[in-house]
Structure I
Amino acid sequence: MIRIIYIADSSKHFDEAIKEYLKRLNKVELVKIKPTKLWNKSQIIQKDTENINKRLEKFSEDFNVLLSLNWKQLDTLSFTSLIKKRLDQGININFIIGWAFGLDEDILNYISYKLQLSKLTFPHSLALLVLLEQIYRSFQIINWRNYHY
């Protein structure tokens with residue numbers, strides 16, 4: 001199973017495309033967390049991290065991938081290999097997309113792998129859509145379908 005845990009207010013601009021990929025990927029679960037409504041940046045970071053950590057405590061045996069800036073980038077085939085290896089071992093994968101201010105280092109206690117989706121900055125809903133597309137592409141590659149050329 002693949003789970004995407006993400007913080008977002010709204011994804012209305014990308015809802016149709018997100019729904020389409022979720023329909024195609026019946027093995028992906030979305031866990032949406034509302035962003036913290038505080039004024040202090042450090043409090044927001046701390047509270048958002050706590051909210052994600054509460055979910056990750058349940059999934060501590062899973063392979064948890066944190067998406068953030070300045071970490072390792074993978075090409076599509078390497079990303080596919082990362083997914084296939086864990087799923088073949090019967091290990092669930094959780095992708096975590098934090099909020100605009102980032103997350104506290106406490107989250108690293110639960111993280112198995114750190115991944116940078118791109119050097120570009122995306123709205124969180126678009127990052128979710130790009131991640132869903134890459135997961136879909138990976139399953140097409142794993143199943144020898146003509147989607148990735």
Structure II
Amino acid sequence: MGKDRTSRQVAGRAITDRAAIVVGGLRALSGVSFIVAPETANRLWGDDSESTATSSLLLRSMGYRDALVGGMLASSGLRGGEHTAGWFLASAGADAADLLGGLANHHRMSEDAAHRGLGGAVVGIGVGVLGALASAASSRRASSVARKG
């Protein structure tokens with residue numbers, strides 16, 4: 001019975017888990033890039049201005065946040081955990097915070113940085129919310145199948 005339950009659980013959650021692994025991995029990699037080389041990572045997002053000590057600190061802090069959230073999302077996807085939807089929402093929340101910060105400062109950003117930063121945040125929010133919805137639906141299906149089995 002244990003083997004049967006495991007295969008149904010994997011089949012019921014495979015797509016969401018793969019999405020969590022990919023999205024979490026990308027977020028974690030992005031976070032690590034901001035930790036290791038904050039100025040270079042910031043330039044990739046369209047900001048060509050010279051970083052100050054404060055901006056470098058904040059970029060690294062954002063990197064730690066993204067590495068943590070991305071790592072936990074990917075880990076939850078690998079384990080097929082019931083908390084995957086929550087980690088997708090944490091990812092969306094991080095992007096929502098970036099969007100709010102970007103909107104408050106868009107007048108100080110280059111056009112390229114505003115498009116990349118704000119657009120990336122909007123896409124990230126959408127991916128996080130859709131991932132959470134898909135993960136929650138998959139968890140409900142897996143729970144229903146387990147109760148019937």
Structure III
Amino acid sequence: MVNIHIVTVGFEKNKSILDAITNNHDEELNKLLQQIGNDVVNNARYNLSSNGNIDTGGLIGSIQILQTGDRFIVVGSEAPHAGYIEFGRGPVRAINAQALRFFDKKTGKLVFVKEVGPTEPSPFLQPAIEKSTNMFQGLYVEKMSNFI
């Protein structure tokens with residue numbers, strides 16, 4: 001005669017661990033996204049201060065967490081020239097005026113010209129996002145392992 005006994009040893013403990021992870025997942029994920037968002041802001045500000053594009057500091061101060069929601073976060077800047085620094089721009093010509101006017105960074109003198117050439121990108125946000133999100137997996141595992 002052959003008898004087989006099936007026992008569910010540890011089922012209740014495993015179920016309670018899974019329940020804890022499930023019940024706390026969204027809250028912990030949102031906390032983690034906030035942490036990563038703050039890290040992106042700090043890294044982007046550092047990148048910007050290091051790449052030589054700072055005149056007044058207005059752009060640095062404008063980098064922030066723009067929106068948070070359930071399982072998402074938006075980091076960026078609403079400064080109108082942020083995209084020109086991040087992605088560069090093509091040539092600019094005076095259209096509604098006789099000349100463009102700006103201060104030359106090298107000489108500090110006021111300059112009037114009919115057009116200026118393109119500028120190369122000086123990314124500050126994309127590298128910050130890449131650096132900060134590289135640590136996401138490890139932080140996520142660490143947060144979820146608190147429930148085990």
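For which of I, II, III does helix-only ellipticity at 222 nm (-39500 (n - 2.57) for each DSSP H run of 4 or more, over all residues; to 500), calculated from the coordinates, equal -15500? Write down the numbers at each step before the final one.
Working: I: -13000; II: -31000; III: -15500.
Considering all the candidates, the number was obtained from III.
Suppose you compute Cα extents along the principal axes in Å for every structure in I, II, III: which one lands on 102, 27, 25? Mind showing how you got there, number by number?
On the way: I: 49, 34, 27; II: 61, 26, 18; III: 102, 27, 25.
Only one of I, II, III returns 102, 27, 25 for Cα extents along the principal axes in Å, namely III.
Laboratory data are not the source of any read-out in this text; all were calculated from the coordinates shown. If you're wondering where the values come from, they're calculated on a predicted model, not measured in any experiment.
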